[in-house]
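I've put the structures underneath this note.
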Structure P
Amino acid sequence: MAGEVCAQEPSTSAPSSQTQETAPVKISADHMVQSGEKNVVKAWGHVVIRYEGRILKADRVKINTETGKGAAAGNVWAIAPDGTRFKSQRTLFNIKSSQGQIFYVQGRVAKNYFVKSKKITRLSDTHFQMDEGALTTCRGKIPDWVIEAKSIDLITGDRALFTGAKLKVHDIPVMYIPAGYIPVDQTRKSGILFPTFGSSNTDGFTMSNAYYWAINRQSDATVYVDYLQKRGVRPGLEYRYTPSHKVHGEIRGSYLEDDDTNAKFWKVDMSHYQELPEKFTFLGRLDLESDESFNKTFEDNPNKRTRRNSDSYATLTRSWDNHSLDILARYRDSTESGRDDTFAQLPQVTFKTQRMPLGKSGFYFNQDTSFSSFLIDLNPDPLLDDKFTVQRFDFHPQLSLPIGLTPWMSLTPTVGVRETYYSKGYDPATLKNLSGFSRESYDVRAVLEGPKFNKIFETGNSGIPKIKHVVEPRFIFEYLPNLDADDRRKIRVFDNIDSIKPRSLLSFSLTQRILQKELDSAGNSQTREALRFVVSQSYDFREAVRDPSPISKKPFSDIRFDLDSRLIESLILNADTTYDIYDNQINSFNFEMGIKPRDTLSLIMERRYIRNESTFWTGTLDWAFRQGWNFQYSARFDENAKTFRENDLSLLYDDPCECWGFSLDFIQRNIVFGGLDRDETKFMLGITLRGLGSISTGRSGQLIHRKFDEYYNPQP
């Protein structure tokens, strides 16, 4: 007999003392009987049970309609609103609490995860425990990948814990994992990162191991334990925090007791940014390392490896429409062994006024005012200290008047005065401190722009109907008088304010621009600078009148040529060079060309030449050769040494239509610094199991030297 039963639960009291009714348990089947037990129904034949969006289907069911507890057998299907579907032989369930046990089951959890297990214990809508289970996000009888484990504890949207697991690829075991943790979403989750392997002639075989810890929504950390065959074990820590959008920072540290040299290497970096009340901003950085420089020995970045000083500082800044205030405290220490080059600014306060109009007078005003307190160790011997401190106040206002001579020519003269006071002087001949003194100066600057010429060409091209050629000459004259020789001798130079030198210089340049008027498919027009070519040189009047002995006079500077172009989207062509007119030689030449024949392929080549110093080639290939596949190659070639200094290869597979992806990176570097020739090779592997996030990663940032820039966004 077919029928349907609706079991209505008695009302319950809410905390607010108001009553509410729960939804009924609905049962339909070919046959149903009321059991002798209270509220217990037995049903068989196409049994369907419904409760608040949950559905249970089976051949036979016994259920308590009041508690929701029951048992089902024969072609059991359990379906939840979130897309979870299980098929099993039998199950013990509580349809009201979503809890239960399902035996010999296969199915899907939350639409994304396909599972198979001898027994699944369902603790909640999102929490499942599996015995002798399998987990994948791939479809098919033989999935591309699957994790089979003795036990799996899965929380959807959070993580999966497993023991006695093996990773299978096309049913072939490729990795055994005694115990593991996997994040099961695309957000940051704690987990062990895949090791990075490498080798170098100075470190031997290397392996970097890391654990990523997602502490909470505001902070995370990465703990490193690196093994260097010839040097030992190097632990490290990175901690990042962002308690609000106005505050963020990072702390990094690393330590190594070197088995090779018995030296102790350590490095600590800290940065902190915070937006304060009244529109003030704080930025601080702590930069410390051991006497045996950590960066010079282990750092890959050439700028960090070759630096001479550590640099710790804290700044407090505030900006207005035309003014800015900057309070700086800075401490630098030498990173070179056997030297003590302590330098500090404690503090430096700078107040600047940007160029602003003085009412309707036509004049413009700007100024720089600063107070600095310097500390330096005059003796570089680390065993001897000769501290020198001095306070300096500098005031430099300027007044300018733009004059429109004609619609195509303008002249802007600028006059400034400078007053600088020093609390003490220093005599390098006697090594004695001198009494305080002041220094006065003035400066003159004039900029003549024009005459400007332009011509518009009609192209007849529907996409680029017009091209505008603009020619802009510019002349700049700068004059600073010679300072008092006695004052100049007493100044201990710290920055460009102290090292002001007399100047009488005329600079001239000729700039040519190609502007393209471009129409999009909707007929909207935009103007874009497609090409800029600048020729510039300067003439030093002081050099022209000096005594030519013993060095001949050279008042003219090198001629500089600078070309930047993007005539079409698929072509980059840039070049700059300096030419010595006295030696008739090129002092420097840099050339860059990039082509992008299709959206999936780009190639960039660059050559940088400095006479009597270096010549380097850099090349980058970026090729998405199939859907989801991307190959990148980047190299740096030393033309003088005829050797490759760096080779980076990267192969990436990331197809959103597939259930897996991976990245494989190979890096080979030859690092030469301080007489040390270091060869280094690294292999990095990253694996992504779709729906589970990345269970492993060895990649840290972009490896290639240069990417093909997006097409310049035209301005209307």
Structure Q
Amino acid sequence: MSQFFSVSLPMLPLLAGLGLAGATFSGAQAQPSTATKMMVGQNSPMPLLQPWSGPHGGVPPFDKVKVADFKPALEVAMVDNLAEIARIANNPAAPTFENTIAAMERSGSALDRVGTVYGIWGTSLNDAKFAAVQAEMAPKLAAFSDQITQNAALFKRIEAVYNGMTTSNLTPEQQRLTEVRYKAFVRAGAKLDAPAKARLSEINQQLAGLFNNFSQNVLADEANEMLVLKTEQDMSGLPASLRDGAKAAADSRKVAAAGVITNTRSSVDPFLTYSDQRALREKAWRMFTNRGDNGGAHDNNAIITQILQLRAERAKLLGYETHAHLRLDNTMAKTPEAAMQLMEQVWTPAVARVKEEVADMLALAKKEGAPADFKIEPWDYAYYAEKVRKERYDLDQNEVKQYLQLDKMREGMFWMAGELFNFSFQPVTDVPVFHPDVRVWQVNDKTTGQQVGLWYFDPYARPGKKSGAWMNAYRNQERMDGREVTTIVSNNSNFVKGKPGEPVLISWSDATTLFHEFGHALHGLSSNVTYPTLSGTSVVRDYVEFPSQVLENWLPTPEVLNRFALHYQTGKPIPQALVDRINKASTFNEGFATTEFLASALIDMKLHLAGDQKIDPDKFERETLAQLGMPSELVMRHRTPQFNHIFSSDGYSAGYYSYLWSVVLAADAFSAFTEAGGAYDKAVGERLRQNVFRVGNTIDPAAGYRAFRGRDPKIDALMKQRGFPMTTAAPAATPATPVAPAAAQPEKVKVKIKNGKRK
């Protein structure tokens, strides 16, 4: 089966919904011509269609990729996959697991290979030429997916295996795979009548085009907009590393200026933290906050309205009240009400903490001479928060940064993975990469010496690369038919390069994100399953962030800091006194971090609970935030017009709450280590590995968590970790105790939740 289309993590906009590329299609067009057959395989003239060759079980042929090959390669691979599917659907033998479900798992390898590389180009090497291919192929890929999921003959066979699976001597993993396949087809419309299927396919194709347009608009604003720092005075307050990065950005963009702040979070956030030029901070903030909302060619508001209406119509076609109900049907939460109740549990203490943080900042600003009527604006928050942090805890993030070298943090992750997962990492240079910045490591089991996979690392920002950080799975681990297929995963970031030859220094927040994304990679690398559809990170949306969230907890451990938090000039380890100050400030600014996340998660859910009404996104955002009591001193982490998580694919739509759901699990899970005496307790680590990281989607996630923890998760550890008081007003909905469905009230919400991961 084509595994690329079911990769959980980054949301590749044009491939959304194609997690079933290995299904079946019966019809005349399914039979490929002789020419088509010749195009797929080792002798294909297009490298994209050839099996991956070379060391490590084969690797992507990045050195042979041509953008012009993507369209024909995708088209040939789709026809080839449809032919495979037709053979399964039209098999005259009675349907069995082996000739139907397992056969689907074996299909789609050519499409998998092409789709993987296509997705990498879309997120990491996008340009006008590639964007044109995306615009053309997005609807075609959506139509292809529907040809599979709407095939009556195929679904009849899947349904027959599903109905008889408890009496067919199937293994638990085979039963799980059959159930996953069957329910996915039902949610994709397999039971609809012909007119409804036709309309559903139209909707999916329209959405695919809109997703592409949305992401391209955000990418264009990020690529085209910049803040030019004309003089050295414009860089006043910036630490040396940020100055160097701004100068390098100006040079690379051929701008004659002291420096340039690019329109990405990795560039704007540090500028807002350190620049003492308030007017320039406001310009940088508005530039970043208004991506996709500038009223011009790249404005996303009309696109959002169309997406929401089409999603609402699709949900009704499929028998669901709203898009939110459709999306949460296949999650741990099960219902929007459960997700909303958990979010509301934390919102009130988070907002209360924001008010305290603002009061502290105002007091400091006035002490420094600000006028009596001075007000903290969103472009002031990070700047004054950093000042308060330094005054209260004697903690300067720029001082901390001098001990956080990117390369050393990577080595720290490797060491941690060796202790917890028994992995070793060896650099390799015998494989092609898609950009000179990319490096590759072979991952081995330390005991047996056997290879478990490859890890690619693409750390730096560049034009054509989407902002943020994410993990990709290029190939899923599997053991079908006696083959031991090892995984290939990647981590991708947007760190800003400094001067050539000097180490890249990163913030504590960025180091946390680095460990987070590495958690996703370890989830993929640890996989030990038979079937690729159930492998690695192919789990439900509100569970997939749990392994990554829990890994964040190992960054501040003394074992990592003492070995790898080394001063970039002296090489000396971070002083214990500084570590103590970091620990004392661990809950500092959690009001801001939690509230900005929650605002995005609540807007996401309420947009998708609103049904088929025609929504003005800007108006809806303003009015909903006002109803929530959103503090005026900050904004959503992802404003609606640039919210790629929910509008560049169906990915996290009505699902951004998942970071909170998962972090409840993560906080509770890490408390198991502290209860046992330490972060590297071998017994607890082995339970985590066996019941969470290695099992993929072969078992119910709630059952896996109970097997690890010995009980259901509790929210207490999260509230303590964030420094929020526990509420006694009403029992909280936790990942183990979803609330019963109630009348959804998208116009009004109480308040209380917590923050998730940084992307």
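FYI, it's all coordinate maths here, none of it is from the lab. Quick caveat, the model's predicted, so the values are computed rather than measured. Cβ atoms are built from the backbone, for glycine too; each structure is taken alone.
When log10 I(q)/I(0) by the Debye sum over Cα atoms at q = 0.11, 0.12, 0.14 Å⁻¹, for residues 178-529 alone is computed for each of P, Q, the one that comes out at -1.08, -1.12, -1.19 is P. Taking relative contact order in percent (Cα under 8 Å, 6 or more apart) as the criterion, the top structure among P, Q is Q, with the largest value. I have 40, 29, 27 for semi-axes √(5λ) of the Cα gyration tensor in Å, calculated from one of the structures P, Q. Which structure is it? For semi-axes √(5λ) of the Cα gyration tensor in Å, the value 40, 29, 27 is produced by structure Q. A value of -500 for helix-only ellipticity at 222 nm (-39500 (n - 2.57) for each DSSP H run of 4 or more, over all residues; to 500), calculated from one of P, Q, originates in structure P. To which of P, Q does the computed value 4.4 (distance in nm of label points 7 Å out along Cα→Cβ at positions 90 and 546) belong? The correct label is Q.
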